[in-house]
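Participant: Structures for review follow.
What follows is calculated from the coordinates using simple rules that are stated; it is not laboratory data. Keep in mind it's a predicted model, so treat the numbers as computed, not measured.
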Structure I
């Protein structure tokens, strides 16, 4: 009997060990994460290069380097807090090293500018590497010295290497701005001079924007508060509450310029001036969409009638209504609200990131 009990006890212990082993082996532990903090001018432009790296789990825009606790964007933008716009990179060292992050950092800025970055001037836009320990400091200094010795730049490297302090995340509407506002982001990045500078210095950028050429395709609709902050009251009412603006008293009903119309929320291309016509209704009207795949129609039974509502696919914005009383060749009238659209004239298509549509207006 004693032998039998011992055997059973042994089996129980063995089963317990096997169970523990299975649990440990079945659930792979998440890699430990570390953080790195970089200031490179406008934090909108510093998120994408790092977020593309395998091993980076999150990039947070925020403020650091000053003494004020919980500063706001308005506080920092005045340049009186001592804080700089920066990004906090959360990464797994087992997949991407701190040296890799430094390499991406140098390729994302003008390291010779001591007064800010590109169009943004002042202490709040100055560059800096904020190190968290002696090893990060050593690697940052070595990386800086290597860049200086490379001869790539004629001017001295002006990036400061400073001890890290408290980091305060920026407001929600600043996070992932290149995704939530792709058109404006690309326009700013190019117009500020950052894009042209990086292409001139590094050639075809290692971490280029080609992946974001059509940022609206992966557009994620932001929270209500962010939309209210970004849009005018009329734009919000029309796009988010299915409102209708006044006829003959809106921005584009009588616009005769060449260009394209994009969703004011997501930036996705919707209509072309080539298909715009005078409908006499007082609203911008089109015979067909520029990109049918960006248009969604649904039945609308409001106002005690049956109509066809038109919405954007990616932004899910209410645009207007579709009627079958238009001119040839389609016989359709896409009757849109100006408040749901943003017009991009043909001369601005390239810098706004819609260069592929210039051929629509080529008169040669």
Structure II
């Protein structure tokens, strides 16, 4: 009894296959090759059974039908949020917002072209029998490099923190001592690469790399700075941000000016010659030239500043140190001027504060 049922099922399947074969023979044989060719041409606008694009079964679809189906799938993928982490903050975007687009038409063209990889007889058979030819076609995406870079650069503006150089400056006539600080900046090229990788892999997020920006000038590289405080009549020599030496000085007497501002040493002279700077003014009655030696108004050492007519120099009038007694220059004890002369070089910054 069991054998009879099995025989019946076997007969049924055989009958179905037989009908398919008969139909195929009818098309190819009974209807001649011309009939087969006409059938193939009539079916050519539809994709063979078993073909899928990006996981979507497009079997039997026309080009327009497949484009609509795959476009709908692509729009979902292009609308998925991408979380971009940068310096502890999260920026949300989508592949579509970054200019990504899917080559839907190209994928559909390849799906239709699967028919060209098999013979006419095979095409007709697979269509009539609805026998799949398993073929998975990926959906290619194109990425907009400029749009991705623009997004990364905007993200960089949000996190950028410039490095701060060490400095000694005069700001609004106040001495400001500033320590160096590292900064942060987004590595744009690496960030673009990471976002593109996330898009290709259809990842949920990406992390943009932030790099440390070192200051151009630190306390160790700042060098030396001379600071003259007119209110205290002192000269301080800074090495970096710390005072290395401090000396008493004399500065301009009433009616004369030691100019406030930021200057620099432009020349150095050992045993300088003094040339009368105002023979028709306060220097009237003084020699036009005084050679090196005792009594020379510049002492034994002089630092020439780019402030017109202003020098830091020694003086034999030691009694004037600590007072306002000069015509604008900064006077020092002879021994102090000789020590300072050895400690600084041409180009040293000089700040004169009120």
Structure III
């Protein structure tokens, strides 16, 4: 009898050990794959203009865990040309978003070279890839959340630059979908300055001798590099460039800039389509209303708008006007870093406060200690 009990006890302990080892293995695998690139295969994706992206796939990453109440999801789409890999530096304990508290969903926006894009489409390569808009990015993300990840509500939507534009579109298109929104250096409407910048960059690409109406006769050796140089001029402020590049260093700086942007690798076509989406971006027009204030009336989320007065890439005025219409707080990062002021002034503590308790955050200006 005792022998039988001992055998049963041994088998039980052995089974428990196997289960424990299995769970440890699953947990270790989950830890290893957290933040890894994944893809949602969404079939033929119909665009708002009637076009279709064939065999559409959307890249995304998830970090952290969805809580039992499914109330801690944060959606963060990419900026123009940006990849979800670029956003990882903003995540983690004590960072802009703490992944020990929130389930963060990073999404590669349409046309960024990871999700379906002119550069990677098998059936619609290069300029055969259809024109899309910011709203199409939002619709793709909504489909990912609801149909693939089965998330029907998020704590917050947030994004930088073109990601901020998507955030503005999200809160008007799906006002009940989120509690909070944090558009950073984005805009609800492209200004004439924005349109001039993006149009000039596209023109620079298309003036390349090898462009040939989008069917290149060789590598784009000049146009893409000039386009990126124009972007570099506007990414920060004149004061930033003066402080960071002495006149005697200029030739080396320009040579390095051109070298790094000589090989297009399909990026030119991707960035043309994403820039076209920004040029056409107009939230009031999208929803058939006359003004930003009219569009703001549709919003139900609490919003924190982050801008820089020295932003030469995305004019901050529409974002400021939208915030005023909502009586929403504005976090102003006053830095010569301009459009990349998040790299020069930490907004992490303010964002963390807003995510936890939005009523505790009020409008304020943070100054760059280095300026």
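Participant: Here percent of Cα pairs over 39 Å apart was calculated and came to 21; which of the structures I, II, III was it taken from? If you can, show how the numbers build up before the last one.
Facilitator: Numbers: I: 35; II: 57; III: 21.
Working through the options, I get structure III.
Participant: From I, II, III, which structure was helix-only ellipticity at 222 nm (-39500 (n - 2.57) for each DSSP H run of 4 or more, over all residues; to 500) = -8000 calculated on?
Facilitator: I
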